[in-house]
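These are the structures in question, set out in turn.
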Structure 1
Amino acid sequence: MTTTINREEIQKFSDLADEWWDVNGKFKPLHMFNPIRIEYITEKIKQEFNLINQNNNFLKDLKILDIGCGGGLISEPLARLGGEVTGIDASEKNIKVAKLHSKKNNLNINYLNKSPEQLNNSEKFDIVLNLEVVEHVENVDLYIKSCSNLLKKNGIMFTATLNRTIVSYIKAIVGAEYILRWLPIGTHDWNKFIKPEELEKKLSSANFSTIDVKGLEFNPLFSKWKKSDNLSVNYIICSKRN
């Protein structure tokens with residue numbers, strides 16, 4: 001079977017799995033990144049599913065698939081908001097950590113050690129989260145097609161990744177890995193970064209239409225992330241399956 005799994009990439013994250021929930025550990029950048037990602041995702045879900053005036057349990061009727069869920073940093077907050085969450089990851093170690101942490105917090109999340117093409121296509125989701133994953137997969141076209149197969153008609157997908165620019169090389173690789181040591185050296189391969197227009201083209205070929213594209217920018221003065229129109233480093237695309 002053709003696969004999207006890149007064994008080397010999976011190994012990198014498996015080696016770090018025990019640190020997922022240490023806010024000052026190797027995944028500190030993701031913990032800092034998380035609030036803005038969740039804010040953007042929940043805001044768009046409310047708009048697209050017309051849930052503007054709902055209570056704190058507003059995701060209760062929605063089936064959500066979190067691909068490359070890691071230790072569950074996004075799965076858990078969405079489950080707390082009532083979502084029926086399935087988290088998948090190609091790293092068995094990540095899934096073990098995620099299961100353990102969700103159990104400790106009495107959260108009912110369906111965690112599976114799988115990649116999207118290994119899931120049963122008969123189960124369809126309202127929302128697919130595809131966050132910081134495409135730059136680590138083996139075959140981006142197959143990956144996006146697999147995501148499309150798992151999404152209901154008019155379902156939405158969030159794809160967050162890194163742009164392939166000189167600025168992203170300086171900030172995401174030289175800055176984050178070598179200078180600030182936010183990430184282990186070798187976490188990212190700049191050649192696998194994908195430009196927004198390239199990603200939109202791939203999404204369009206897989207039967208998606210773009211709803212919104214936003215940049216996510218780090219403000220070093222406040223040590224906080226914010227939404228931005230600057231797509232030169234991190235960006236997120238919200239798209240709908242036609």
Structure 2
Amino acid sequence: MERKIKVKVEDLCKSFGDLKVLEDCNFHIYDGEFVCVVGPTGCGKTTFLNMLSNLLEPTSGRVLIDGEKASPQKHNLSFIFQEPSAFPWLTVEKNIAYGLRAKNKDEGYIKEQTDRIIDLMGLEKYRKAYPGELSTSAEQKIVIGRAFAMDPDLLLMDEPYGQMDVKTRFYLQDEVIRIWKEYQKTVVFITHNIEEAVYLAERVLILTNKPARVKEDVPIHLPHPRDINDPEFVRIRNYITEQIKWW
């Protein structure tokens with residue numbers, strides 16, 4: 001069955017004064033797809049992500065979600081950033097329910113979604129705990145769970161594991177893949193870590209230096225969970241590394 005296109009980007013450009021950050025970006029993302037975006041340091045990956053949500057207006061071009069101009073007012077968009085952003089004054093369950101309550105969802109639905117996330121993320125014994133009482137990985141699990149609980153049209157993740165040690169990163173990578181498969185949401189994940197991109201993504205978009213455009217779209221057909229020592233995994237990782245290294 002042909003996959004439905006969820007996000008379509010057409011001739012997207014963004015300039016700040018004389019500085020061109022994005023130029024002529026064209027690509028699409030399928031409904032329920034997990035896409036990672038990589039590129040040289042400082043190439044504009046975060047600007048790229050903000051453009052997808054229309055938090056930043058394009059200089060020219062457009063971003064469509066389900067055929068309509070992307071809009072935080074119209075579309076249900078969720079963000080996960082590098083720094084843990086759980087509310088320290090709320091318990092785990094209240095953190096996860098926060099966005100649903102802000103959108104005035106029915107209390108029965110809120111409880112159902114919150115309980116489902118808590119179960120999926122293995123947070124039951126921490127339900128009444130506060131983020132400050134938990135490990136960094138557990139706190140980031142709250143943030144991931146809160147984002148998926150919103151049943152987003154598009155989930156945007158900006159290097160959410162960038163400050164974490166290798167063991168914690170691998171643990172959370174497996175967690176986000178597990179919950180993504182359960183909810184089947186469309187995810188765009190920005191990372192500077194190529195191994196992370198190959199571990200997570202169904203496709204990797206490689207950006208050029210500024211002004212950034214999509215240099216290549218690399219499909220990854222390996223099943224999850226992935227083995228970083230698998231020869232095909234290593235081949236793809238090395239290939240993407242070379243594409244970023246040499247222009």
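Please state which of the structures 1, 2 yields 51, 43, 40 when Cα extents along the principal axes in Å is computed from it.
Source structure for this number: 2.
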Structure (1, 2) behind the derived value -8500 of helix-only ellipticity at 222 nm (-39500 (n - 2.57) for each DSSP H run of 4 or more, over all residues; to 500)
1
With distance in nm of label points 7 Å out along Cα→Cβ at positions 49 and 169 coming out at 4.1, pick the structure among 1, 2 it was computed from.
1
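For mean count of other Cβ atoms within 10 Å over residues 65-72, which structure out of 1, 2 has the highest calculated value?
Once mean count of other Cβ atoms within 10 Å over residues 65-72 is tallied for 1, 2, the winner is 1.
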Given 27 for relative contact order in percent (Cα under 8 Å, 6 or more apart), calculated: source structure among 1, 2
2
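No value in this document is a laboratory result; all are computed from the given coordinates. Owing to the predicted nature of the structure, the values given are computational and were not obtained by experimental measurement. Cβ atoms are built from the backbone, for glycine too; each structure is taken alone.
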